[in-house]
Structure I
Amino acid sequence: MNSNDRITRSMLTVGQLNRAVSELLNEEFGLVWVRAEISSFTLSAPGHGYLVLKDGSASVKGVIFRGRLQTAGFNPTAGDQVEVQARVSLYEPRGDYQLQIEVMRRAGRGALYEQFLALKVKLQSEGLFDSEVKRKIPLQPKVIGVITSPQAAALHDVLTALERRAPHVSIVIYPSLVQGKEAPIAIRRALAQANARQEVDVLLLVRGGGSLEDLWSFNDELLARDIAASVIPTIVGVGHETDFSIADFVADLRAPTPTAAAELACQPLAVLVSKVEVASRALHQAQTRLLERRALRLDQASRRLISPAQRLKHRAESMVWLIKRLNNQAPDIKRLQVKCTQANSALHNQIEKILTCKKHRFDIAQSKLLSFDPTAVLDRGYAIVTNAQGKALQQANQTQSGQDLTIRLAKGQLRARVLP
């Protein structure tokens, strides 16, 4: 009996049924490619996309999680023709059948899109997209460089936006092709020229909208590496808001359109004027407060000022008072001399007493020490006999026949040998 037979013959709960159907869908389909039109698309707060895919006769719900959506390279909208690689799944709590999308690309762009994804993954793995390597865009550039075609509508849009937004900023144009096989080389040459001259504070690389093929120059690997290595901060504004290129990812800042790139490159003159006015008012207020504090200190200091005559009078009075105080505190020399003489005499007497006492104690100790001196008895005719090791002998049985001995007298010593 196979699993299908067990399912059909047993009594199932709704949850068990949905789980079984989900397992069957996973086992039967795995990953599939589906071509369809996006009927509706909703982006959730966490960044996940929920959409409905349809063709002429049917529709199906789908979900693409944020990480997968970010690799799509465009922002899906209703009406887009897409090709998706997805897993057929069942949302068991409601029993809804849906597609869990792993890959999404615009329909009809399979080969180019695959190249785009492969290069994107390669450069991303090397860290060229990391925010840590991005250069900061200067808030108030003095000179802005623009890399684009002189005939492109994007140049007109950028110049118009900058003229309106920041007429005080100078502009340097680096002409370049922005479409065709020679475009990547031309853009790289213009980028190198700008970095060599070092005459601009920020670079705008811009081009208007077009098909994937039209914008393919901005997916060149060598160009991407040059943009990442540029010393001058770069803003890339290529195509429309839904268009993404490799140049967008490696640039220090991506702009959805050329006009937006110009707007992101500098602050409006009105904002700068407003900041200057705010700073000027703050400076004026700070100066006013400082002057008020200084004037207050001057008033306080002026009240403490006295004339030179008064200062001299006060100084003289202070000197008289100090002299009187010094005289009152002066020592009585004669009385101190008498005390010193008395103290010296008392000290001398005390020293004599101490010396006499110490001498007496020394004589007693010396007498005791002499009484214990073993050599003192030698003067009375006694002798000290020692063996070869210098040990004093007290009994005859401590010797042996033929043993050499030393006999110490009061004056001198003798060498002896024990006879048998």
Structure II
Amino acid sequence: MDTAALRLAPLLAQLVNYERTRPDRRLWDLATMQRLLVRPGALPCPRPAVQVGGSKGKGTTCAFLEGLVQASGGRAGCYSSPHVLTLCERLRVDGTDVDVATLERLLVAIVATPTGERAPTFFEAMTLAAAQWFAETAVHLAIWEVGLGGRYDATTALPVDASIVTTIELEHTEVLGDTIAAIAGEKAPVIRPGGLGLTGTTGEALAVVRSRAAAVGARLLVLGQDFGVRTVQWSPLGARGHLWLPDGRELPFFLPHAAAFELPALALAAAAFTQVLPDSTLCLDPAPRPQLPCRFEVRQERDGEVLVLDGAHTEQSLRAVANELRRRWPQQRANVLFGSAVGKRWQQGLSELLPHVDSVVVTELTGTTSEDPTAIAAFLAARGRTSEVAADVATGLRLLRERKGPRLVVGSFYLAGQVRRLVDASPPSTTP
């Protein structure tokens, strides 16, 4: 149970939360953020700062950047979303979540400020709270993860010194557009006029990002062209290789317990770090590996099996999960507990997993509008795959644990987070 959310419930009830209501069109802009950033008593936004947008890999890139700052002896402020266990994890300084009393103080002041027009949304209020707290604590680097899109995201109202666009894929199509080019066009504006951009995009998306950088006079660094990862060697302990950087250096790295899809995020974070903090030491051997909940989080079960928790829900991210399953357990097929929020491309994403799956349990989500589990089961049946529909997440976890072989909880951070809370409440497993 999220005690922070319970304590703050009366305050949060005053804020519109589009993460939960999931509108089919944009109902916000940057005007409210811009007014509130200059409200009486507000501290200037902390600098230097990095904004991280894109479809997938945002949170991991932010966490790597946060870890690199801490490893260099600096203080990082990291603002991320969504939260998995507690609302407070969205705001971190030195790797520590904001305490609920501080968050309450910050939100009370924001909600009480007249805006002249509409009140801030939940995400806008949380962004403003993070900006104030990071300024109060004098962080050496502020890291802002985009919530949705980029052009009109609350974090785009904040001044930054570098902007990252990780990847682009079809997601949030009802708000951002139904083509890669359209979605890239909404995410690329995180790259600021005259600023610095870094990207891991390719193909059509990269062309849009390049066009944005050229149009606003920004310098653009591209993963695989201006920096990247070379000579990767895998062992049971992790990944070892070399990072080549925009300044011409090539440095050895070792990432303990690495997943393959983490390496582009490490490269993006390291490249951004060298650009915005050029006088700081870049620590890569070992590299500080983020301990993010429900990002291919592997738990050892009491019966000897493994339980993997992951919030992946798009085609590209689920393909990455499938590849990691195959790399780690090449002779075994996974058993899956799956659920999806409404509006996601779950059919395409689930199709990426099916070749690597032995059995599927489907359940409904709590905390957001959920896709009907029977519709997911019907989709599977039409492809010749049987599944079980669980009445709730707890029942789904019980059914999953009846299967032998790797166990995967995937499809939504809401689902992975709820399973994580159930596991931690009666711990039959450990983290290896």
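Coordinate-derived values only; no laboratory data. Model, not experiment: these values are computed from the prediction. Cβ atoms are built from the backbone, for glycine too; each structure is taken alone.
Suppose you compute mean count of other Cβ atoms within 10 Å over residues 29-36 for every structure in I, II: which one lands on 13.0? Numbers along the way, then the final one.
Numbers: I: 13.0; II: 17.4.
Going through each structure in turn, the value belongs to I.
Quick check on the output: 4.3 is distance in nm of label points 7 Å out along Cα→Cβ at positions 165 and 381, derived from one of I, II. Which one produced it?
Working: I: 13.5; II: 4.3.
Computed on structure II.
Which of the displayed structures (I, II) returns the greatest value of relative contact order in percent (Cα under 8 Å, 6 or more apart) on calculation? Before the final figure, lay out each step's value.
Values: I: 9; II: 15.
Largest calculated value belongs to II.
For FRET efficiency 1/(1 + (r/R0)^6) of positions 197 and 317 (r between Cβ atoms, R0 = 30 Å, to 0.05), which of I, II scores largest?
Values: I: 0.00; II: 0.85.
Top value of FRET efficiency 1/(1 + (r/R0)^6) of positions 197 and 317 (r between Cβ atoms, R0 = 30 Å, to 0.05) goes to structure II.
Matching task: -10500 is the computed value of helix-only ellipticity at 222 nm (-39500 (n - 2.57) for each DSSP H run of 4 or more, over all residues; to 500). Pick the structure from I, II.
Values: I: -15000; II: -10500.
Checking each candidate, the match is II.
Assuming 1.61 is Rg/Rh (Cα atoms, Kirkwood Rh) as calculated from a single structure, say which of I, II it is.
Working: I: 1.61; II: 0.95.
Derived from I, not from the others.
Which of the displayed structures (I, II) returns the greatest value of FRET efficiency 1/(1 + (r/R0)^6) of positions 61 and 125 (r between Cβ atoms, R0 = 35 Å, to 0.05) on calculation?
Details: I: 0.60; II: 0.90.
The maximum falls on structure II.
Where does the value 0.20 come from, among I, II, when FRET efficiency 1/(1 + (r/R0)^6) of positions 93 and 133 (r between Cβ atoms, R0 = 35 Å, to 0.05) is the thing being computed? All intermediate terms of the calculation are to be shown ahead of the outcome.
Working: I: 0.20; II: 1.00.
Label of the originating structure: I.
For Cα Rg over 2.2 N^0.38 Å, for residues 213-348 alone, which structure out of I, II has the highest calculated value?
On the way: I: 2.98; II: 1.24.
Structure I gives the largest value of Cα Rg over 2.2 N^0.38 Å, for residues 213-348 alone among I, II.
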